[in-house]
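What follows draws every value from the coordinates through simple rules; no lab data is involved. Note that the coordinates shown come from a computational prediction; the quantities given were computed from them, not determined experimentally.
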Structure P
Amino acid sequence: MKLFHKFLIALLVIAIIPLVIYSVILLKTTAITLRSVINQNHFHTAENVAREVNKYFAEVEGKLDLARQMEREKNMSESERIAAILNEMSSSRMLFGILLLDDGYGIVSGMTDEGGTYAVDIDKALVRSAHVSNGVEVGSIFYDVSKAPFVDIVYPLSSKPRQFIYYRFKLNYLVNRIKLGLKNPDESVTKNVLLVDKDGKFAATSELMKALPHELFGKYKEAERDRAFVAEGLVTVVSQSRGPGWLIVVQEPAKVAYAAIIRMQVAGITLILLTMGFALFGAMFLAKNLSKPIEKLLRGMDVVAKGNLDSKVEKVSGDELGKLADIFNDMIEKVKQMQEEVRKNARLSSIGQMANILGHEIRNPLSAMTNSVFLLRRLMAKTKEPEPIMVKSVTIIENEIKSTSRIVDNMLDFSRQRPPVLSEQDYNTVVREIVEGVKMPPNVELELALDGSNKVMIDIEEMKQVIRNLVNNAVDAMGDKENSKLKVGVYKANIVQGDKNISAVSADISDNGCGMSQETIKKIFEPFFSTKSKGTGLGLAVVQKIVEERHNGVIEVKSVVGKGTTFSVKLPLKT
């Protein structure tokens, strides 16, 4: 799998999965909350309708005063009864009709709201029930020919013979009051309210159904009063009135009742899809930006891996990947330098082996030549007046032999393989003895700063060679300059090796000679590099090898052209 696809999958997992989980939880929680609020509104509606029903039957209770009045006035004439009934009918919008019945349930007198007499169909079963119970009986809900709902109430009088007051109350008066309470100025009425009697007959605020199925009536009767339920696509809540014990059923189509939830869910899903689209686009953009620099790095590394060390990785970005490219390019430069060093070391190794062989081969004739010069000197000493040219020639031979011997010594020192012979020495004492043993020109002032005692483990002969070489170089750098000054001091210092800081002592050799440029400083420790007209260029290379490779020390140089140079030979203190 490509890195781009890995980044893309990782970013999508990080971005989209939490989003989906959070959105689902949010939608579910919000839907539950909204559903609860909507259902609570339906409960409030049912409670308000129940209060209206209770008020209605409280008014009905007031209308029964006519029956009580007739019961008290037992000697009322027929005309007085008709007058009382007429007065009651004219003063009430609730009444459809009032009848006075005899003990055979026949009509004695009465009136309807249309001015007719005896125009009401009597529910004899209801009258019989009132006769048996000797109490007020409320009938079932019925509809007249105009589809207006009504309810009958029978009041038994205690007169002898037995008589009954038969009331017929209009329910559309109550239904219209309920409708008025359902109206909302901002939207149309979508709720339907059923007033369901004990027989399952009902009056409704809208013609949602013509009859109430028996199984639905049973469901309403058994429904919990504090919970809404959905049946046949309707959200339904059930309450109960105190008067006749009717059920109050509030219904609303689920699509309408829960429209806010549906809108919220649609909006939420749309937002989730849009967010997922943006997340996908953003993830692809980020994955591409993340993988593209890495692909550039890989292409550059692949070129280098094939052996082209002159190739460089282009600048991929300004962040850590860009820094990685810079580090990789630096590493390639170092690899090239290491390869050059390896080639150089291979050449130096060959030269060293050759120098070792030549050194031994040259030393033998040099020894013979030295012995011959010694004999010539003895012969010339026996001669009273030796030839000047002979003296000059012998001197030249001696000087050249010494010069050749120094060259051979440097070559042998550079190719030396034996381990150093280390011993505990006082660095101050060693430096003092070496410096004082060097013959200083008259124009050079020597200054020593060698106080204290600093114990080091050194090969005494090799270290003498190091200090003597540096002192001679300092003297040569000052030449015939007047007020030349050579300063040699030993000071406490530190050597950094890896992540460790090691206590050390430093021998500093400073001169105020001609100084060196930075380009020269970079090359002075290279074998066979020299700024002198004579010499092999191995002196400082041998010094560096002795100090750093054979004594685990450090040699440092600071120089300013025209002002002088300072060499610091740092060796770890004996612990």
Structure Q
Amino acid sequence: MMFSEDAPVAKTAGADSEELPMDMHALYEESFKNLKEGGVVEGTIVAIQQAGVVVDIGYKSEGLIPASEFSNTEISVLKVGELIQVYLEEREDSEGNLILSKEKAAKMKVWEVLEKSFEKGEVVEGKMVSKVKGGMMVDIGVKAFLPGSQIDLHPVRDLDALIGKSFPMKIIKMNHRRGNIVVSRRVILEDSRDKKRRAAMATLEDGQMVDGLVKNITEYGAFIDLGGIDGLLHITDMSWGRVNHPSEVLSVGDRTQVVILKYDKEPGRVSLGLKQKTPDPWTKVEEKHPVGTRVKGKIVSITDYGAFVELEPGIEGLVHISEMSWSHEVRHPSKLVSVGDLVDVAVLMVDRANRKISLGMKQITPNPWTAVEGKYPIGSKITGKIKGLTDFGAFVGLEEGIDGLIHISDMSWTKRLTHPSELFKKGQPVEAVVLKVDKEKERLSLGFKQLEADPWEAGIAEKYHVGDVAKCKVIKVTDFGVFVELEDGVEGLIHVSETGIEPSSRIGDAMQANDVIRAQIIKMDLPERKIALSIKAYKYEQERAQKKDK
């Protein structure tokens, strides 16, 4: 622009400032009216100094951008005469110099770009900078806040692992005046997921074989990502065999091929199967494991009632506790087998419809009861040990798998036992006589009293008669009478009505165990082996005899 030498001049600020033609001064003032404080203008670099970069924006004075706003690299490439975008802080400072900022100009440009992205719903790139309360700070050209709920589709536990990583995001809220921007990564993921879901749903159908990624494992199964839609692989559909927990088969992050068992399009629910990739082993179980065959298997589970044996992958059978040993002493399967043991078993029953196989371990060895009649004929004497006592008798062990029972009624000819422990103890050696053998029911009846002759047949009937007076020892006192022992170990009963005790009195107050008394025999029942005595009758006879003597 050319100015006349005769044009009026104006002075610039400052005592030593040069004089300017009046029309040039007016032009400066006019041009600067278009400049706004807080606005971005373009200027020309006129000098590069240690304090900063001097820029001419077309005003009467130049402005300085502080050196602190430039890196060493940026300063090194700047050139005088180069155009640069600057932000006008104020028109001039106290000395008449303009205050400019390159950083704020850049941020203003960024804000303009971000505002357009926000209005159009465009995607921006955000770098995770730091963790703050409620979420993370993100650099999208300026600092923005990423709430924790908007980081991912699922809660993120380790936010520190994301620092330094960049992700596509969308601006969901911004306020330029306050300098606030809120972004979301979740909306991008949701949009991507929905697109994949719609694409996947359009192609899925029952019976289809698809690839998937294991996303999550629970107690009851695993969730598989099929590319936008999740399906449930239930634990029962993971293997034809036993699976105690889904983690035995799959891990999070595994890629696997599964079969779509059922696809319900309305709710978008997909049921998956893994075992269905191979034929069901139960379809030919009767051919592979017919009844009567012997097979080796592995103990995979133990319960109170038996043990489950894996014959092959997907095929298990139960050995009931009653089929484990010919001996009846097994109280729990764990006494014989442990999980992981290899055992030989016999197939007893196959139920393909209900997927059940009954197995036996004892059938691998000969049944000792098949030879019991020849080894223990009726009337023979045996020797064994007391293995157990019950209210009704004592079990005697003869050999492995063969026990005999001495019933309480076969323990004594003369004594009325209330419990076998009155005569035997567990572990005690004992002799007995074989009374009966039932091979089918696996029962062997023994007798202890039969080792001796029946005293009722060997002289008791001849020795004791009704009317005789017997010397007795009290062995038990009850509410209904007193049990006594006669001289030969024979027992008798004195009924309460025959004790001579007043009804208002207690028998226990008059007699006690081990007392020696005399009583008269008033009844003999040989078939029932019972003797009834009476103290009252004995005293009556004594009194009558005394009166007679007088």
Structure R
Amino acid sequence: MKISPLIIEAPDKLNYNRPWLKSYNKNTPANLVYPAKTIYEMLADSARESANTVALEFMGTKTKFKKLIFQVDNCAKALLEIGVTKNDAVTICMPNTPHAVIMFYAVNKIGAIANMIHPLSAPKEIEFYLKHVDSKFILIGDFSFINLKKVQKHLKIKKVIVAKISDFLGKRMTMGFWAFEGRKIPKIKYKENELLIPWKKFIKLGINSNKVIKSKMRPGDGAVVLYTGGTTGIQKGVLLSNDNFNALVVQCLAHLNDERLGEIKKDKIMCILPVFHGFGLTVCVHLPMCVGACAILVPKFNSTIFADQFAKHKPQYIAGVPTLYEALLRSKKMKKSNFKSLKGVFAGGDSVPIELKKQFNEFILKRGSIVTMQEGYGLTETVTVSCLIPNTNDKLDSMGIPLPDMLYKIVKVGTTEDLPPGEDGEICISGPTVMLEYYNNPKETDKVLKLHPDGFKWCHTGDLGYMDEDGFFYFKSRIKRMIKSSGYSVFPNQIEEVINKHEAVSLSCVIGVHDKYQIEKIKAFITLKEGYTDSYRIKNEIMDLCNEYLAKWSVPREIEIRKELPTTLIGKVDWLKLKQEYAKA
């Protein structure tokens, strides 16, 4: 049965108990057939079919698919001109801009590996990322170059391609950008460093090139490296294949396989999540590029910029981390927005507090939306989302059910022993989006990818959770985040859910801090919503809530109110930084 240009239902190829199938949308197949193509080939197919459709919108500049593929092909030839080969890794150190998208597909076309890193990485982080994959070529924003310059002498760089936001702006927008941001960026002296080449000059190399691209990259080959602390808490490069990325696209489309999918080529998705993260790169960029839809590139997130872009473009899909949605609820501009255009709202990257989900659903429903937030779960080791709340049955405290062809199970921690529904254990994942390996790190790979007695290769996530009788999965805590207090196992997420019930709480984070009697005592950090100032009263009310909903050993011993909480590079509340702060105290 043909469902869309990319989704074909396959025969039942998984002889495996999947209780979640009964909760699938009636049009969503359980098993799929995937295209045997590279990441670039998926874009090329889409560009042929949707040549005159807008692929990218960036700060007032629109790029149609026929122009995008032309730019990608020229970029690929330019890479050959500067000496990039199929054996190289090209580092992309950019925010959400057309440069990043073009380079991502161009690198894939020539058969090299795209090494995706945060544009605000510290100098030593940049050094680590480039050395990790032996990358000698880098695309970097002019605003980030100063950090690369500090460690350049320690690297074997052959060419630095320098991008400017204004490369893709009209005259008016360029002037505006210069007035507010551009003038703050240190001027780069290209003549003093022969390794540097500005983006526009680099692209001309491709336009004037006679090089013929003969890539032998196969769909199953490694194509992208993304970085994660991962399931073992050590910074690692996750090597993902063309098949991994393309499989996730097909799975997401299958999950959405209802009336919303019919006009998808006319749809737009807000690309706020960064392209160095699997969620942003796959769901917000590669997916729309594969189906002829439009990605609205937002290079920097704040609630004002989001509100302006949302009002201007009226996108059908938005995806973000919980802190993004929390910020939107506080935005005065968003309160004036109309949400009738929405076909999907997706949240991932971290657990979504139940209260936040309820508040956001109520917020958009009051303003015309007919959809509600769908929470997902995944990790970089599976590209990104691999489990998602179905739009037909939202168990608010669940992280959803596996996408088609993805297998989930719960095992006894430290073993490969399956556990029955309702029992807590480690969440394990198997399926076509599971990574190839940790790049050049077999020891860490073997800790996470394990062959089980059932014959499947499983990714051990390092997360605690359980499955109910219906096949819905529930996240409890990172195994390494679990607090041991007075001999009891305490789950910070459960405490945070209770704290977030209080009307004054904006964000919360719970950690265990050293205590000579309890081993670890429970401490909660919170930020308050605008207008709430009575700290003493709020702390007492939160303690009352905790005493009502939590076992005695799970009640925080301390509550600290802060103006803000530390966040990770993608906007998660960074509990590890708080933990480290107290370890040093």
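A value of 2.51 was computed for Cα Rg over 2.2 N^0.38 Å; which of P, Q, R is the source structure?
Values: P: 2.51; Q: 2.23; R: 0.96.
So the calculation was done on P.
When helix-only ellipticity at 222 nm (-39500 (n - 2.57) for each DSSP H run of 4 or more, over all residues; to 500) is computed for each of P, Q, R, the one that comes out at -17500 is P.
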